[in-house]
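Several structures are given next for inspection.
Just so you know, all these numbers are worked out from the coordinates, no wet-lab data involved. Worth saying up front: this structure is predicted, and the values here are computed from it rather than measured.
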Structure 1
Amino acid sequence: MLDQLNTLKEKALCELNELTEVTQLPEWHRQYLSKKGELTQFLKQLGQLSAEERPAVGKAANEVKQALKEHFDAYQENLQEAKLNQALESDEIDISLPGRRYHRGRLHISTQMLRRINEIFSQMGFQVYDAPEVESDEYNFQLLNIPAYHPARDMWDTFWINDQVVLRTHTSPGQIRAMKEYYPKPIRVILPGKVYRYEQITPRSEHQFYQVEGLAVGHNIKMTDLIGVMAEFAHKLYGSTRKIRIRGSYFPFTEPSIEIDMDCILCKGNGCRVCKHTGWLEVGGAGMVHPVVLKNGGYDPDEWSGFAFGLGVERPAMLKHGINDIRSFYSNDLDFLQQF
């Protein structure tokens, strides 16, 4: 059997050296090294040997198998290298041709708008505060005056990770984190970041988008301070001719609550699908921080007061650049993105 093994090895190597194309190698491998190949069939005969003969023949067979595999790998590499060299020699390369131009990356339009919003509020004395996107039910709802039984939870369609952890539905949980960190000092911060809502995607709404939360806590802060900040923001971002209107609203974590609208730049107040044909587009929601929320953050509502607001990022960008479909922001259309 050792003689048969050596004969098999010589035959396989001889046939391997006669191959000239890479495409011929799989057939050789199938014939000798596959599960149904000649070497495997030879190894199946070891059971016919005596216990004394079997170890020596088995060792020799494994050595032959390893040798054939090494020769095969080396020969395959040589053929592939020869094929590449042949292709390079046959193709003329004009080294005088200019190289391909690399296009520099750009900031995404949402990032640009986010930086502009941060800049405006920084000029008004607000600091940027980072808060996590994965939140607990306690911070996302309970400490914001939204207990488990509260019907206001229906206002947000939530991505739940488990019974206690969610992808934050708004940036408002950062209010509690900021208050607990800053107490007992006054606060003036914005909290930019991405939020997630399990809702239908339309030209004016997405299931993930950016928000900028704002929070100011101090002594004798009033609603007029909030309205003044919002008006100043709109005028700095869109121009001094923009019109602002205030509507009463409801949010569990503010009392009283308001909505801030601005005349629609896209249709100039005539009505379009983005502004729902009203001529006005919602810029954000706001209000005076609810006493329960102040208390949950560590501040005595009898001594402290504050306001909070939440702004979108994509919608202001839509207004500023005349974009009529929010889905364009995340469609990865380079023709669209490279405009900005």
Structure 2
Amino acid sequence: MSTLYTLPDGIRQLRADKALALAHPEHSRVAFHRAFAAGLVKLRGRPIVRDATVTGGDTLEYSFPETKPAELKAVDIPLEVIFEDRHLLAVNKTAGMIVHPGAGTGEDTLVHALLAHCAGSLSGIGGVERPGIVHRLDRETSGLILVAKSDAAHRGLSEQFSERALQKEYLALVAGAPDLMSGSIRKAIGRNPSHRHKMAVVEAEVGGKDAHTDWEVVERFGQLATLLRCTIHTGRTHQIRVHLKSMGHLVLGDVVYGWKPDPRLKTQPARVMLHAEHLIFRHPVTGKRLDLRAPLPADLQALLTQLRKLTVASVKARRLKDHPVKPRKQPAPPAYHPHESRA
């Protein structure tokens, strides 16, 4: 079904794609670009290209190409939904789940699960019926991930991420104990020149990109470990892991960046102890402020419990060492006299 739009009088010259995007913010520019590419935007009955010049009084006729179903199979995988409406979905991703399907992945990614969960409620983002994931979490990282269900939500979320308008907080359980209670790390991050699958602190002159992480102590476990809250102002690959390593505190379980099992722990972490716990942002359509939190996963809770017990035991042992308890003097037993009666 075609829609007609007449440009207001007074507009002297404007690109056709810009005119439509400004007049119809409920649709993304990508959606209009698809319409132009398919020859579905017309002026005086003839298809025009997206950079064609239009003026006040011109009437554009447009429609969108039919949305193709995703080639991926929808798989019914349980999801922990933190927030959902017809535009947006926030999920507490489990550790171990890959976000996007790719070479070597199975049919157990977040996208497969979302196709089943959102069946019939997705718009044609990018021309294909699929969830619009505007940011990622590493496979081993648990926590909040946002998903757009409409073009308008996809555009609005993308703008907030590109403008760094969201507040993103992670919980990281690290080895050792920082000297300070809080701090800020501003170090550029780029590919590790020796190991391309890893990132590293790299000077901007040789390819490093600006990266900024603020951190504060949430809970200390002696010198063994510390729970940190990290607020990221940029979104570089492995940003928190690389920044915390640069200050001498590896995330527990992060074998990629050098963490090794600690013999003091009865149960070792089986993955990187990083959790995307808190997101504050504007709803991309309604503008309402959303403040979302993802509960801690069971493995992180169990490790924190173990560390608390170790810390209490360590404190008790130290107190005993510093202030040993002197044995009480036992009263001497009464002298035994063989001629006394024992009745």
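Match the computed value -6500 of helix-only ellipticity at 222 nm (-39500 (n - 2.57) for each DSSP H run of 4 or more, over all residues; to 500) to one of the structures 1, 2, and report its label. Going label by label, the one that fits is 2.
Determine which structure produced the value 8, 30, 34, 21, 6, 0 for P(r) over Cα pairs in 10 Å bins from 0, in percent, for residues 97-288 alone, calculated from the coordinates; the candidates are 1, 2. The read-out comes from structure 2.
Given a value of 24, 43, 21, 7, 4, 1, 0 for P(r) over Cα pairs in 20 Å bins from 0, in percent, calculated from one of 1, 2, which structure does it belong to? So the calculation was done on 2.
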